[in-house]
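Peer 1: As structure tokens, here come the structures.
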Structure P
Amino acid sequence: MASFSTPLSGLLANNQALSVVSNNLANLSTDGFKGETPLFQDLFYQQYGINGAGDPIQVGVGTNMNSDPTNFSQGTISNTGVSTDMAIQGDGFFQVQKGDVTLYTRDGNMTINAQGYLVTQDGAQVLGYPATNGVVSNNGPLSPLQLSGTVTSPPKSTANVQLTVNLDASSAVNATYSTPVTVYDSLGTSHVLTLTFTKNAANSWGYSITIPAADVGQSGNPVQVASGTLTFNGAGVLTSPASNVTGIQITGLADGANTLTFNWNLYNSNNAGVITQVASPSSTTATQQDGFASGSLTGFNIQADGTVEGTFSNGQTMALGQIALATFPNNQGLLRTGSNQFMASLASGLPSVGIPGTGGRGTIADGALEGSNVDIATQFAQLIATQSAYQADARAITTANQFVQTALNLIPIP
């Protein structure tokens, strides 16, 4: 009977709606969760005839929950200070791989597994663009991002040395002043060179650069690798050499490194001499060189464009990879798979994967998480409406039952 089946459809539909609202409320604190809204539609109508004006007389036979679209609006972003936490500001999903299955998520609560890979809390590997020697390639396929373990910063041999030095103009002839400078070879081994300045005459100083004999496989006194003369004018300004000393070479390094070739920059980028001669005690106020030893990864941070920048024990920074984001033509077509993850479907369309901040994709906020976008007040209002509708449908069934009982009572019992 329609009087029973029609309100029964309402009971079933509102029971489904209650499940949706309950799931939303259960995930109030779930990072990156997107709430759903239960939507109803009426079912088909039975036509009983027409009225005197020719209009159809129709009676509906109930309702069902025809959809529960997901609200993909931005959730509140909160700082956590954890370097592996990420929040997407704007559109897009992290692309992750779990076994052979590619999934998508807004939940940026990541961690590093035992192999050094960036993974979700359930172990899915986060995909991005790999980096080779600090250079990210955005043209190749995505791959899991390894952010620790065997990642190292390779050494760099010194190519330029610069010292800011004053030589005492009041020093006696043959007076000397020595200052050290550390340089690095191609293997990352450090060597302490000694620069010795000897006053030859007024406004003239000789210089000698030496390295410990053991560093070049010898014994005895330090080995000289360069020498020359510095000339100053009456104001203490360096006039000769008129340019930097280039091509200083150290060969036969005991550790087997390549020949170390570097420049001694006597002038800065403004072509002003960094070595002066005035009547003040000889001193070195600054030492600069551009080489460094190898380093191990000590930490990393994630830029707005998804670039993962590693910090190493040698003081260097280097790109370790770049997080990728995916967008879809129809987010409503995504299939929920649990664990705050989605799967692409025919309805969602193919993902467009690229760099954060491009192609309509959002940017990355490092050390932060996006909260659930479920509004508790809205859900409670929906809960009240669902409860009221359920009670009304139940009352309709009770009333229909009373009709039936009344009709049965019209029949006399023999």
Structure Q
Amino acid sequence: MDATLPKLERPMHLWRARIFASTWLCYAGFYFCRKPFYIVKSELGESFGWDAAALGLIGSVYLIAYTIGQFVAGWSGNKFGPRNILMGGMATSILCGIAFGTTNSLGTFVGFMALNGFAQATGWAGTVGTMGNWFRRHERGTVMGFWATCYQWGGVFANGLAAWALGALGFKYSFFAGSLVLLFVLIFFFFNQRNQPEDVGLELNDAKEEDDGGDGSWSRSVITTVLLVGVFYFFVKFIRYALWSWVPFFLSRNYGMEGDDAGYLSTVFDLAGVGGVVAAGFVSDRFFGGRRAKVSFILLLAMVAATVVMYTAGQSALLLFAISLGLVGFSLYGPDALMTGAAAQDIGGKHATLAAGIINGMGSIGSVAQEFVIGSLYESGEGALGPIFAMLVVAALLAAASLAVVLVRNRMGISDV
């Protein structure tokens, strides 16, 4: 396949480097206005007298707005172009961060958190859509594997900055510092991002095939594939956000760790995920001819095994829980990045932004659902982790089953993922 494509000229290589850097920083930068709330949650409650129910309301409002925003961002980015939508999203999120640091009103905080959810939702669809326009199908797995580390490293660095500002200056400055970082990212993005090569007089000459209606619209088979991948992502994001949201809590309540140590250990999940993302992307291009679903399915089977280890042995042994947490991170983030990044680009074709928005939107419903399901299971089980870890096993199996259907459709020639 490579031999049939013309070599890229130097201007294209330079622009692609700028696109990679600007979109990577853009999505990583969004985390600096997303993570501070979770870092300073306890201090917010103590300072303003907000109880756990009020803090839970704030978090739920954000997730619901973020979920709805994914669908809106996919459509609007496809219609108006990712550049405008992403810059608007970053600017809005910066203003929300400033508002978080200056208000003491619960109603105002909730309102701006909803607005921030919509603003943050512009990130994935817009950046993935941009990358899809600049990189060819046979290289997307490897490129997107490295690119998709943005949301692991973004989370790690955003947490670190927010924690430092909290300790050194107070919780308000966790929000201010995050807004300042995203402002610098917005400026860099303005000068270095363009939606497609044609915007700067270049042409990519990608030999990919698009299954559309002749006018760029999606066929029924493409729509079905997008929805199947969305179902897969519902269960993957259910697991991912369950571990993001609850692992520090579990480590403190069930394993007796101090709060800061629990926070540090919980990063094992994200750090292991960095390796999983890069490895999955490289393998899909090098050994599977750009087929994302097969690699992802294999990794999902490994994730099922890792959740079984967490259920059978991780409940009673901290070391085994930490090991299984890292294994879940490695095996989850690869399919997560491949199917919502490179595969969304492959499936969506000219409408990659819309495909990424729909898939991530369906996944975000899972992130909302886990808050209620995990919390209820923990309360009804009087703090027992067994039912919760069993639920993660079930979610992993259902994610794998969804991709199994995609693989069957691939063999039938109905899809090509």
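FYI, it's all coordinate maths here, none of it is from the lab. What you are looking at is a predicted structure, and each value in this text was computed from that prediction instead of being measured. Cβ atoms are built from the backbone, for glycine too; each structure is taken alone.
Peer 1: A value of -5000 was derived for helix-only ellipticity at 222 nm (-39500 (n - 2.57) for each DSSP H run of 4 or more, over all residues; to 500); which structure in P, Q was it taken from?
Peer 2: Numbers: P: -5000; Q: -27000.
Traced to structure P.
Peer 1: Sticking with this structure for a sec: For which of P, Q does distance in nm of label points 7 Å out along Cα→Cβ at positions 104 and 120, calculated from the coordinates, equal 2.5?
Peer 2: Details: P: 1.3; Q: 2.5.
It was calculated from structure Q.
Peer 1: Hey, distance in nm of label points 7 Å out along Cα→Cβ at positions 112 and 128 derived from one of P, Q reads 1.2; which structure?
Peer 2: On the way: P: 1.2; Q: 3.0.
Computed on structure P.
Peer 1: While we're on this one: Which structure, out of P, Q, was distance in nm of label points 7 Å out along Cα→Cβ at positions 80 and 336 derived from, given a value of 2.1?
Peer 2: On the way: P: 2.1; Q: 2.9.
Checking each candidate, the match is P.
Peer 1: On to the next question. Given that P(r) over Cα pairs in 10 Å bins from 0, in percent, derived from a single structure, equals 5, 23, 33, 26, 11, 3, 0, which label among P, Q identifies that structure?
Peer 2: Value 5, 23, 33, 26, 11, 3, 0 for P(r) over Cα pairs in 10 Å bins from 0, in percent corresponds to Q out of P, Q.
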